[in-house]
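Asks: Some structures to go through are shown next.
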Structure 1
Amino acid sequence: MELFAERGYDSTTVAEIAARAGLTERTFFRYFADKREVLFSGAGAVRQLLVDTVAGAPPSVGPMDAVTAALEAVGARLQERRAFARQRQRILAANPELRERELIKLASWANALADALRGRGVGEPAAGITGEVAVAVFRTAFESWVDADDRRDLSELIRASFQELRAVTAEGRLSLTASQSR
């Protein structure tokens, strides 16, 4: 991360990363397919945490509450790594290839959440929509968490973003109900 920040992502080589970490290039490649994976190495574990949390939610918990709990679990895990997340976000923002990879990661999380919801008996299109919306809420909260001087923790920002979503959807129902009653 320091090398990416100092030299830029494109100018940093695997040899430099390995040397800074006190490793050989061969050892580096045992853990990472390429230098890009240094920035995405925890994505699979986060995806699994999302799935496990949704799958482990009590049957009485609705789909939105299950994904909220899953995202809050991720928020709690990431909370201790705020400085790292900020630095990583700056690196991603400066590189279109990395931003594209980030979107692919987020899409895989949305699909995983939808699959976990389907496993709980949530049908389509609700499972797919809920997975996509959950990732959009996470992304909004995460960007606020890493970019702003806001001192709230990530889980709190996730809850606040879901509350905003619920308010907007309730507003929509109120507007629809009012227009239907005319």
Structure 2
Amino acid sequence: MIEKQAEYYRELLRSTYKTGIEDLINYLDNNGFFEQPASTQYHLSRPSGLLEHSLNVYGLMMEHYTESAKFEMTQNDIILVSLLHDIGKMGWNNQPGYLENTLKSGKLSESKPYVRNSDLIQMQHQDLSLLIACKFINLTDNQMVAIKYHNGMYTPDGRDISGKETPLMILLHFCDMWASRVTEVE
């Protein structure tokens, strides 16, 4: 099941025909993206949760795409921002973003199965997502803004965009929130 989802994710990225997309896919493959959880404890905090979350956000964005098309949003925009918005959670330079939260008893914590890797570069995941993506492919200004501000007002940077939101950013924010707070609640 997970390998099928991973291949679907790869094929969606390939469908954008972006120069450098194969290099980005290889980076994701080699740095554990497909194995990482989506969060420490809140949603899809299990192996491959990050992959599942990204595909959930993509699906929700595509459901709203036809209504949103009038805002000059393309399918490529949706594919790229939905699938890349959280890649910074996977970690950086072969260091995973999340580590298992093993208790003194030797068991994995049930309430918080993962912790953020404290050895990882101290950077917001959305900024790290942009850093990783832009290392391999060119993103438009609209795509970069959507990824950077996809958490809306839930980060200190969110206030910077207040009143200047783009339709793509709003749609990504909504679908990310809907997926993590409604669809993925276990």
Structure 3
Amino acid sequence: MTGMARWEPDSRGRLRHAALDLYGERGFERTTVAEIARRAGVTERTFFRHFADKREVLFAGSEELQETMVRAVADAPASLAPLDAVARGVEAAGAVLPDREMARRRQTVIAANAELRERELIKFASLSAALAETLRGRGLEDPAASLTAEIGIAVFRNAFERWLAADDERDLPALVRDSLEQVSALAAGR
């Protein structure tokens, strides 16, 4: 793209695509914000309006993901078992994830960088803490609230990894339900 096309729509989306392209071509460490902005056809200033730094391109949306999960758990009927309430939250998270190919590209970049893998683990710990707090708000005491939240995050991670795999074309909510069924079967000794 030549020139600075700031007036074109979806600067944020173009920045994400440009960053993922460059991270794939050059690696995360060797890619600069200036290169991302140039590839997206925007200024560095526009980049920083959307993202705090080049890592945030990969983690933008984490707050929305957490809010979606927490809201679904909080809004679940009181009669629902805690793990079933968490399942609703985990399934709801599928609606805010990027398309599968973008998610695959993102995970490839994260897997290649120790700092980014650590950041991803922190994101999951934060999700678990938020879910546990929501469960406590629903009247579930610890350690059950923390354990249920951790199970929910483990289910989410398992389903997400399977969703990214080329050999399984089911959607993320279906994979979440399948992972939960496996957890239930294990708990029942089947």
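A short reminder: the numbers here are calculations on the coordinates, not readings from a lab. Note that the structure is predicted; figures quoted are calculated from it, not measured. Cβ atoms are built from the backbone, for glycine too; each structure is taken alone.
Asks: Upon calculation of helix-only ellipticity at 222 nm (-39500 (n - 2.57) for each DSSP H run of 4 or more, over all residues; to 500) from the atomic coordinates, which of the structures 1, 2, 3 produces -24500?
Replies: Working: 1: -24500; 2: -14500; 3: -22500.
Only one of 1, 2, 3 returns -24500 for helix-only ellipticity at 222 nm (-39500 (n - 2.57) for each DSSP H run of 4 or more, over all residues; to 500), namely 1.
Asks: Here is a further query. Which structure, out of 1, 2, 3, was Cα extents along the principal axes in Å calculated from, if the result is 60, 35, 28? Could the numbers behind the result be given before it?
Replies: Values: 1: 69, 35, 26; 2: 56, 34, 30; 3: 60, 35, 28.
Here the read-out was taken from 3.
Asks: Assuming 0.7 is distance in nm of label points 7 Å out along Cα→Cβ at positions 45 and 109 as calculated from a single structure, say which of 1, 2, 3 it is. Please list the in-between numbers first.
Replies: On the way: 1: 1.5; 2: 0.7; 3: 2.4.
Among 1, 2, 3, the structure yielding 0.7 for distance in nm of label points 7 Å out along Cα→Cβ at positions 45 and 109 is 2.
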